[in-house]
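Next come the structures, one after another.
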Structure 1
Amino acid sequence: MSEDATTRAVFERLQRIEARVVRGFEELGVKVTDDEDWCQVDNELRVVHLRGPGRSLRAIQLAIKDAGGYSEFYGVIVNGEVIAQVKGV
């Protein structure tokens, strides 16, 4: 491998490692970005509106808890469609 090919291979491997680490932290509910408005929890209707489907179930459960939610099932809505049911903690 040439130096450029080696450097590129290392760079690509680091990108894959970073993606896995971020995904792992998000699954644990650790906020890794400053995305403040990634969801809206409606406790009255028992639904969570997401901007996109890229959040873990644990992160959604913690958002329900932080919003004063209940230990009941909430519909998870993305783009007007219910994509999942999550039980609050």
Structure 2
Amino acid sequence: MDGGRGWLHLEVTRNDGADGADYLDVDLCSQEHAAEWLQRPLPEPVVETPFVMTRRDRLVGAGVGLLFGLAAALAVLGLWTAVRFIVDLL
């Protein structure tokens, strides 16, 4: 609309006690919309599932590590070859 200048940014903090604080960030187009949104019950907190590393994740990580190691080895070999070439020219 107007590049976002007329929008309202609303931050709501909810403390459920044992679970800690839950933060909601909402962008609303007008004060009327914000008042309407605040009259309704807050949405339920999002429950994030913990990330579990699988065997495939470990294999991909090892493969990426090997590729970086190969790239580093080739860079050192190229630098060594360039230095030897320059020294042989002198």
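Computed from the coordinates by the stated procedures, all read-outs in this text should not be read as laboratory data. Quick caveat: nothing in here was measured; it's all calculated off a predicted structure. Cβ atoms are built from the backbone, for glycine too; each structure is taken alone.
Among 1, 2, considering only FRET efficiency 1/(1 + (r/R0)^6) of positions 7 and 55 (r between Cβ atoms, R0 = 35 Å, to 0.05), which has the greatest calculated value?
On the way: 1: 0.55; 2: 0.15.
Ranking 1, 2 on FRET efficiency 1/(1 + (r/R0)^6) of positions 7 and 55 (r between Cβ atoms, R0 = 35 Å, to 0.05), first place is 1.
Let me ask you something else. FRET efficiency 1/(1 + (r/R0)^6) of positions 15 and 63 (r between Cβ atoms, R0 = 35 Å, to 0.05) was computed and gave 0.80; which structure, 1, 2, did it come from? Write down the numbers at each step before the final one.
Numbers: 1: 0.80; 2: 0.20.
This figure was derived from 1.
Please state which of the structures 1, 2 yields 7.1 when mean projected area of the Cα convex hull in nm² is computed from it.
Details: 1: 7.1; 2: 14.2.
Label of the source structure: 1.
Can you spot which of 1, 2 the value 22 was calculated from, given it is relative contact order in percent (Cα under 8 Å, 6 or more apart)?
Working: 1: 22; 2: 17.
Label of the originating structure: 1.
State the single structure among 1, 2 that was used to calculate helix-only ellipticity at 222 nm (-39500 (n - 2.57) for each DSSP H run of 4 or more, over all residues; to 500), giving -17000. Intermediate values should be presented prior to the final figure.
Details: 1: -13500; 2: -17000.
Label of the source structure: 2.
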